[in-house]
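Engineer: Each in structure tokens, the structures are laid out below.
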Structure P
Amino acid sequence: AWLRRDGGRPGDLLMVTGWLGAAAAGLRCLLHPDAASGMPEQLRDAWRSALVAPRARISEGMQLVAAGIRCGGDISDGLIVDAGRTAVASGCGAELWLDRIPVAPGLVEHFGRGRVELALGGGEDFELLAAASPEQATETLARWPAELAPLAIAGRLVEDDGVRLLASEQGESLPLPASLARHWR
């Protein structure tokens, strides 16, 4: 068995592994070294490493499949694009909850609101996205091995088309950053 993007249903929770935005932050540091010079070297090195030597989440994918999860895929083109692909393949839409999206360490402090664009659209993070019923997601999270990359709920599949960004699960709808909105107008 493996993960396929077309197995989701409205109401399924969207889960992601690891932290998003590190590779995009690494690219920004490489392209704009003057702006990055005031950032801690350890963070810049971690972000660059995420860009040039990403770690495939093979063990995490195997754990998701072992937990009975069948809907998912990688987040190589950014969460907004890959959540959209999963939603379209599953015949539904998606909502992402900004307060639950796990962003890479240092993004909030050094990129402020720009972290949203990095985490949602930066891509190249090579984390995983999975969709599962609320019961299955809760059970998977409870049994998730500590030695693997963290697993977090970041949104859900919905009846509507498209991808929406919400401040929180019950929160207000937020505009997508202009650079990302072109994918889901």
Structure Q
Amino acid sequence: MPSKDWEFIGEDDLGGLDGECEYCGKELRYTHMVTHPNWGTMIVGEKCCDNLTESTVGSEQHVEFSNYVHRRKTFINSPKWCILPGGERFIERAGIAIEIVPAHDGSFRFNLDNVKGQGIHATLLDAQISAFDYVESGKASEFLAERRRRLTEHNAVNGAIFSGQIHVSRDSKNFRTQR
């Protein structure tokens, strides 16, 4: 087995001591996946990951992952959740208003800044985790910024049409705009 040139790929939390390091045989909860061009992929523990990659990537990723899990637990259990009589829940995270809405069938979805979410989640916890992950990843901010940009563009075009700056004419087959 090569002792150099290993590369870190990712990590996972198994939830219990359900894994085993393929390098030293130790029981694992947190697994780190490493790969080598001449060996393939291996599941190892934090220290073996650091040794094989000749870095502290395993330790750093573990700390980062632990912090992420702590932030997610804090978000889910936050006393800042506002719960309405209909079961709707509200909280703000990273400047984004998050609303979790129960459906009649017992499922849940989340809305961001009053934009209705498309995903259906079986439980409240699933919806909370999904909302947290979406906001935390930065994808929610990207989505909302793009949506605002499109709405601004749309409103500018409509404003120009209604103010007479753009003339819309229609013949039998085509729409045309003229300035």
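Engineer: Quick one: distance in nm of label points 7 Å out along Cα→Cβ at positions 13 and 45 came out at 3.6 when computed from one of P, Q, so which one is it? Walk me through the numbers before you get to the answer.
Structural biologist: Numbers: P: 3.6; Q: 1.9.
Structure of origin is P.
Engineer: Moving on. Given a value of 0.85 for FRET efficiency 1/(1 + (r/R0)^6) of positions 93 and 149 (r between Cβ atoms, R0 = 30 Å, to 0.05), calculated from one of P, Q, which structure does it belong to? Spell out each step's value before the answer.
Structural biologist: On the way: P: 0.65; Q: 0.85.
This figure was derived from Q.
Engineer: Can you say which of P, Q returns 10 when relative contact order in percent (Cα under 8 Å, 6 or more apart) is computed? Walk me through the numbers before you get to the answer.
Structural biologist: Working: P: 38; Q: 10.
Comparing all candidates, it corresponds to Q.
Engineer: Given a value of 0.40 for FRET efficiency 1/(1 + (r/R0)^6) of positions 21 and 101 (r between Cβ atoms, R0 = 41 Å, to 0.05), point me to the structure among P, Q it was derived from.
Structural biologist: Numbers: P: 1.00; Q: 0.40.
Label of the source structure: Q.
Engineer: Given structures P, Q, which gives the highest value for mean count of other Cβ atoms within 10 Å over residues 117-124?
Structural biologist: The structure with the largest value is P.
Engineer: Given 10.1 as the derived value for mean projected area of the Cα convex hull in nm², which of the supplied structures P, Q does it correspond to?
Structural biologist: Working: P: 10.1; Q: 18.7.
The read-out was computed on structure P.
Engineer: The value 115 for volume of the Cα convex hull per residue in Å³, for residues 29-124 alone was derived from one model only; which of P, Q is it?
Structural biologist: Values: P: 115; Q: 166.
This value belongs to structure P.
Engineer: Identify the structure, out of P, Q, from whose coordinates FRET efficiency 1/(1 + (r/R0)^6) of positions 5 and 77 (r between Cβ atoms, R0 = 35 Å, to 0.05) was calculated to give 0.25. Spell out each step's value before the answer.
Structural biologist: Details: P: 1.00; Q: 0.25.
Label of the source structure: Q.
Engineer: Ranked on distance in nm of label points 7 Å out along Cα→Cβ at positions 53 and 133, which label among P, Q comes first with the largest value?
Structural biologist: Numbers: P: 4.3; Q: 2.1.
Comparing P, Q, the top value of distance in nm of label points 7 Å out along Cα→Cβ at positions 53 and 133 belongs to P.
We did not get these values from a lab; they are worked out from the coordinates using the rules stated. Worth saying up front: this structure is predicted, and the values here are computed from it rather than measured. Cβ atoms are built from the backbone, for glycine too; each structure is taken alone.
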